[in-house]
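Read-outs throughout are calculated quantities, based only on the coordinates presented, and are distinct from any laboratory measurement. In this text the structure is predicted, and so the values were computed from the model without any measurement. Cβ atoms are built from the backbone, for glycine too; each structure is taken alone.
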Structure 1
Amino acid sequence: MDFYETVRKRRSYRVYKSDIPEDEKVNRILEAARLAPTWANYQGMHYIVVKEPEIVEKLWEAIGQKIENIYQSEIKKNPKKKKRSKSNP
């Protein structure tokens with residue numbers, strides 16, 4: 001598969017399985033991320049793998065609340081911004 005075909009067939013998935021991936025798959029993903037180019041070869045990334053469903057749920061809740069706080073702050077600064085609806089986040 002050439003580059004153009006790869007880009008053309010790329011898709012975003014927003015429905016995730018609750019299955020925990022095998023360590024081998026996680027390690028391959030982390031290795032690919034480690035090999036990815038960085039600005040000025042900075043390589044300052046750190047990755048944390050969380051497998052416990054309870055902790056993942058708490059992280060999702062915390063991140064969601066933080067994003068909502070940022071969004072509400074932006075709305076207060078610029079009230080003309082279109083407000084999000086439940087169907088159009």
Structure 2
Amino acid sequence: MDFGLGDLILERLRRRFSPSSREFIALFARREGDPFKVLVAVIISQNTNEKNSFKAYERLSSVVGLSPEEILKAGVEVVRGGYKAGRAAGH
């Protein structure tokens with residue numbers, strides 16, 4: 001099966017509409033190559049806009065860390081506090 005036309009269309013769409021890692025927290029987190037950080041970014045962005053997602057992600061990173069071990073060690077209340085502090089800072 002030949003996908004030549006489909007591949008051409010897809011390539012043109014990617015060039016025209018390629019989002020920046022500065023626009024979406026999940027793409028920003030993806031740059032580090034850690035799937036867990038992408039998962040954290042996606043979860044954070046579920047209930048807030050991207051501007052506040054960046055703030056919450058950075059706050060959580062500085063308060064708790066973003067590895068599974070750091071998040072587990074910190075516990076739910078600390079993680080929730082770090083995340084909400086980031087959200088509150090952005091209103």
| remark: Matching 0.90 (FRET efficiency 1/(1 + (r/R0)^6) of positions 12 and 68 (r between Cβ atoms, R0 = 30 Å, to 0.05), computed) against labels 1, 2 points to structure 1
| said: If Cα extents along the principal axes in Å is calculated from each of 1, 2, which structure is the one that comes out at 53, 29, 18? | reply: 2
| message | If helix-only ellipticity at 222 nm (-39500 (n - 2.57) for each DSSP H run of 4 or more, over all residues; to 500) computes to -16500, which of 1, 2 did it come from? | response | 1
| said: Quick check for you: by distance in nm of label points 7 Å out along Cα→Cβ at positions 4 and 76, which of 1, 2 is greatest? | reply: 2
| said: Given 1.9 as the derived value for distance in nm of label points 7 Å out along Cα→Cβ at positions 20 and 44, which of the supplied structures 1, 2 does it correspond to? | reply: 2
